[in-house]
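Each value in this text was obtained by applying a stated rule to the coordinates, not by laboratory testing. What you are looking at is a predicted structure, and each value in this text was computed from that prediction instead of being measured. Cβ atoms are built from the backbone, for glycine too; each structure is taken alone.
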Structure 1
């Protein structure tokens, strides 16, 4: 179970409106939420107690007390920055804060043992295929580039037809990495399924949990994109992915010492 706010941010886009309303309130008012009773939280979010309990259990907590204890611990460990985009903030400061927050929350979600396991498989792979489309395709190219610099056999692919054809050549000595912010890109998902069926070790780098892509992956490295009121969050979508790439390359370097 990861920190509360990143868990909410990663999951809420697939929730019904009743749970989204609670999640949005906690994201915007985490300090206040820590001190609210279940009745007060229900009043502030126009939610019944049963819905709040469902919200807690959807995130993996036993109830409101358990969620608040974890949230209070998160807030104690990380001082919450001021709201980006306030009148006295510059454009650059607001953008910087969004990136920093995305990096901080991504770090809180990535487990060292998972990172090490993926790096170990990459380091031993006969061949590495990295797939992605759109902005995720650019991230895939960057990952493949750094793997090549590390002396590994890697290639980045974004064309759907070519991706599926290439996946036929994968086997148990290969690794297939899918980069997808949404985790629902059909082309990327088809590739992952084909790669897994061929016996390749599959890795998903994604901003969403419990998606079709994560279900098709042997290992998942979760990133967070920090929404910005200035850009709608699109500009920070790859920030967490870049941290994961740097960490993977560093871990591969450590394995080779």
Structure 2
């Protein structure tokens, strides 16, 4: 029983047993048998367990009282030299929120001030959808250079986490493979989800300076005509009145160059 008790003690320092099993590559049901003492791990699984917890096989078979008072456990209690499994712990931010995020699923027109063309608003199309319990995003940006009329196309894939009433969207530029963008959103008013406002931050591997802008997402629906929605995607002059006036009000004035990282989220 020492092995099962020692394993249960190690699992107390994990985010969850399920996360630990995923990291080890061991079936959750099978690992439960180790925790209950019904069976012992094979040599292969024992090595996986030791690698995950950063212990020796002989450590796991120590008498439980001795193991509980060993440096292995003491370091975990003090959070010193504790093995860090960043993958599962980071993924935990995106797990378990699908039910709370269901009300946000669907298509949005996303608006923010362009970094390349000052004073112009870039409008993209973003889809929030549930994929195997994870809330994911797919975004398409399409614009034409006002001077050369050259076409610029960007695609992003990401995931969404919900903390409090804030949506944290992390996206990877999957077409060019050169940027990661973080967007934080919250409803523009109580009891309504048509407009989400917040801030978006990005840094391309090809640029020296980061960029930050207020952003507004306007909900279109869960079932839309994609071709028609794409007609609203592009680069627009706010004065041309092709953008929802409420979106422009929420966006406020464009930032002054050099002050992109210092401004109020809610324009006055």
Structure 3
């Protein structure tokens, strides 16, 4: 409760009060669940109301600011698997980012020769597209140029350049088998076989390394415990004397109704005889 109130107070400071019921609701609306993930971790989550099951709820990926597939939550581990490559299933929104000129000295993780080829010596602007991968997670890819759009398709290398790239990679793999991890080598082979497309039709999904499916869940209760309903007083059982009096009244009323019916029957018979 304390954690949620602190989180909600910070959230409400950025949201107009009229939107609080939608984006920063009161804690009384949430139900607590204990869930087990496919990584065997057990944690607790909240759902809006007690009718929405944890496997039906979509949680938010704060890194890519997009919802996860329903029934997935993030749970990181030191031994999480490396990010896999996933096909791009859908293109979303576009944004532009302005970059300053790159430094003359290469970064620590790159050699000077490669840096000299890719370095931008002047400020430049790049276009980024939000994409949904086949796994359902969202990430961003960089476009080949500012004018490119998904309808244009991927650009591919010329045949001569492609042959040289294939020869260079084969030479690299033969001379240094550890130059690329098996995942990267397989990705490189797929891209070479596809003509070295840009943008590439597949992308690393780092969310897959953290996202875990909910495999079991148990309702704990409301985040704000409900007040117990007042106990209903049980009515006192009727006494024998009271029951006898009610029975006598019922029998008297029944006898009266039988007489009324008999009178009606006699009147009907007389009318038919005339």
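Worth a mention:
- Answer label among 1, 2, 3 for the case where mean count of other Cβ atoms within 10 Å over residues 120-127, calculated from the coordinates, equals 11.6: 3
- Structure responsible for 26.5, with Kirkwood radius over Cα pairs in Å calculated and labels 1, 2, 3 on offer: 3
- Top of 1, 2, 3 by relative contact order in percent (Cα under 8 Å, 6 or more apart), largest first: 3
- Given -17000 for helix-only ellipticity at 222 nm (-39500 (n - 2.57) for each DSSP H run of 4 or more, over all residues; to 500), calculated: source structure among 1, 2, 3: 1
- When FRET efficiency 1/(1 + (r/R0)^6) of positions 192 and 240 (r between Cβ atoms, R0 = 30 Å, to 0.05) is computed for each of 1, 2, 3, the largest belongs to: 1
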